Structure P
Amino acid sequence: MTKKKLINLLLIRDTFSNKSTIGELFLNGERMCDTLENPWLDNQRNISCIPEGEYKVRLRLPRESATRHYIHLLVKEVPNRDWILFHRGNTAKDTRGCILVGLSSEQDVVHNSTLAMDLLIKELIHLGAENINLIIKNR
């Protein structure tokens, strides 16, 4: 039995405001997209981004979700939090603690989120979509 190759996601947060946290997402060292999260509010449910750290991630199929009708990502074992996802959206109003993706960003906004999500999922599936590791760091 062969060991599944590790897929590395690195999220580097670099722009912080009272409305959002903007960052860049790298897949195995290559820049994939921008990210948008809530601001850091001490890991409070629904209003804060999650803590810096290392997490396991898995694909989550549409049939597993009542609201997401496309493949997205579930971040596992976040301290004191549940159901942290990577999903489509453009501003902090579109997230309750999850990570949004976009092809570009500006103050408190990511753009072309649907296309960014599709490209990310396509690349993860191409790589086998198993054994996904996420590291989140603040710049």
Structure Q
Amino acid sequence: MDTTANKTVVSRFDAMLNTGDLSDLDELCSPDMVNHTLLPSRPKGLEGTRQWLSTEGEKFRNLRWDDLTVVAEGDLVVQFGVRGGTWPGAPFRGFDVPAGPYTRDTAFMYRVVDGRIVERWGVNDHLAMLLQLGAIAAPVAAPAP
């Protein structure tokens, strides 16, 4: 497939994340997809992604791109930008995180083969989110000597 078609697959997958409707998941992703963003305790293949989207993923259903750049070459597609949403108020990565709006830098990388996502990576600035929501305090600068 060409890069335009690969970008379309990723765009459709990205749009699906916010709906909760996973009916297109099998069309967009390979059954043996490797999702590098999941904990090792999740099931392998597409089932781990489906499980996460049906549980923890619900907390991220209201996300939007405030700024997005998409780059594609060969079978790789990269999304980078500022992604924002409203956290529902829940524990996150060992922190009790209160509800509220936030934005954070986010990058997702995909490998698309024969019109389906076969690999996915993600990098999110969770520290920015935790700071904005007041789950952790910003460090206090030391006084000048």
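What follows is calculated from the coordinates using simple rules that are stated; it is not laboratory data. Keep in mind it's a predicted model, so treat the numbers as computed, not measured. Cβ atoms are built from the backbone, for glycine too; each structure is taken alone.
As an exercise: FRET efficiency 1/(1 + (r/R0)^6) of positions 79 and 119 (r between Cβ atoms, R0 = 30 Å, to 0.05), calculated from one structure in P, Q, equals 0.50. Which structure is it?
Working: P: 0.50; Q: 1.00.
Label of the originating structure: P.
Of the structures labelled P, Q, one was used to calculate distance in nm of label points 7 Å out along Cα→Cβ at positions 31 and 95, giving 4.0. Name it.
Details: P: 1.8; Q: 4.0.
This figure was derived from Q.
Taking distance in nm of label points 7 Å out along Cα→Cβ at positions 39 and 55 for each of P, Q, which is largest? Walk me through the intermediate numbers first.
Working: P: 2.1; Q: 0.7.
Largest one: structure P.
Ranked on Cα Rg over 2.2 N^0.38 Å, which label among P, Q comes first with the largest value?
Sorting by Cα Rg over 2.2 N^0.38 Å in descending order puts Q first.
Assign the value -3000, calculated as helix-only ellipticity at 222 nm (-39500 (n - 2.57) for each DSSP H run of 4 or more, over all residues; to 500), to the correct structure from P, Q. It would help to have the intermediate numbers written out before the result.
Values: P: -3000; Q: -6500.
It traces back to P.
Suppose relative contact order in percent (Cα under 8 Å, 6 or more apart) works out to 24; of P, Q, which structure was it derived from?
Values: P: 30; Q: 24.
So the calculation was done on Q.
Have a look at P, Q and say which one yields 1.62 for Cα Rg over 2.2 N^0.38 Å, for residues 63-102 alone, as calculated. Show your work: numbers first, answer last.
On the way: P: 1.14; Q: 1.62.
Computing Cα Rg over 2.2 N^0.38 Å, for residues 63-102 alone on every structure in P, Q gives 1.62 only for Q.
Comparing P, Q, where is distance in nm of label points 7 Å out along Cα→Cβ at positions 71 and 87 highest?
On the way: P: 1.8; Q: 2.9.
Across P, Q, distance in nm of label points 7 Å out along Cα→Cβ at positions 71 and 87 peaks for Q.
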